[in-house]
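Trainee: Below are structures written as structure tokens.
A short reminder: the numbers here are calculations on the coordinates, not readings from a lab. Here the structure is a predicted model, which is why all the values come from computation and not from measurement. Cβ atoms are built from the backbone, for glycine too; each structure is taken alone.
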Structure P
Amino acid sequence: MDYKVIIAPRAISDLRDIVLYVSPDRPEAAKRLGYALIEKTKALAAFPRLGGIVREFADKSIRQLVLPPYRIIYRIDDAARVVGVARYWHGAQAGLSTTELDERA
């Protein structure tokens, strides 16, 4: 049985910001990027451990998928069978902190 994937409001805002940042110069590329990030996220329903452990944290339930240069940061709750997507994060941004992940999806 698949996990339920829930995208936190902050992650939705990140996704919107990414697409809006790219779209003025390259609207079609922005659209493709947005869809690619969503498709990669959908894979977590069947494969929640698809991504690697996030090196900034000592918590094995916090993982990431990478679609360069973006990181999809998520948390696995095995008991509830839920994957909570916390952030879509550009690799050039400053490192993540636990406060960035506190909002539950």
Structure Q
Amino acid sequence: MVRAWLGVGIVFMALLGLSGCGLGGSPPVEVQPQSGLERAKGILNDYANGAPLGSEGAMYEEIVAEVRQTDPQKATILEKGFADLKRSPQNLSGKARALLKQL
């Protein structure tokens, strides 16, 4: 008798779980990718707020190349600023704030 109720409970839970998977849900959300400049500003904001230098340093060149397509002047500023951050990560938040002001 216990097995029968257990089987009924399992079937009931399975049906309950499937009832939440309706076909007529909300429309899909379209996500806009960030531009290179927005990505750079996000990284610099993190540094300005005290985040340590991390693995995102490997993406600096990619970000600079992306910014260079739309704004070569800002790309040059970013390239020099990112190089300075990599070379000497002391006072990271101050350097990041100064770089953000230039952008």
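Trainee: Given a computed value of 7.4 for distance in nm of label points 7 Å out along Cα→Cβ at positions 11 and 91, which structure among P, Q does it belong to?
Mentor: Q
Trainee: Comparing Cα Rg over 2.2 N^0.38 Å across structures P, Q, which is largest?
Mentor: Structure Q comes out on top.
Trainee: Just checking, which of P, Q has the largest value of distance in nm of label points 7 Å out along Cα→Cβ at positions 27 and 83?
Mentor: Structure Q gives the largest value of distance in nm of label points 7 Å out along Cα→Cβ at positions 27 and 83 among P, Q.
Trainee: Looking at structures P, Q, which one was distance in nm of label points 7 Å out along Cα→Cβ at positions 3 and 67 calculated from, given that it came out as 6.9?
Mentor: Answer for the origin of the read-out: Q.
Trainee: Which one of P, Q has helix-only ellipticity at 222 nm (-39500 (n - 2.57) for each DSSP H run of 4 or more, over all residues; to 500), as calculated from the coordinates, equal to -21000? If you can, show how the numbers build up before the last one.
Mentor: Working: P: -10000; Q: -21000.
Going label by label, the one that fits is Q.
Trainee: Which of P, Q yields 1.3 for distance in nm of label points 7 Å out along Cα→Cβ at positions 51 and 75, as computed?
Mentor: Numbers: P: 1.3; Q: 2.4.
Going label by label, the one that fits is P.
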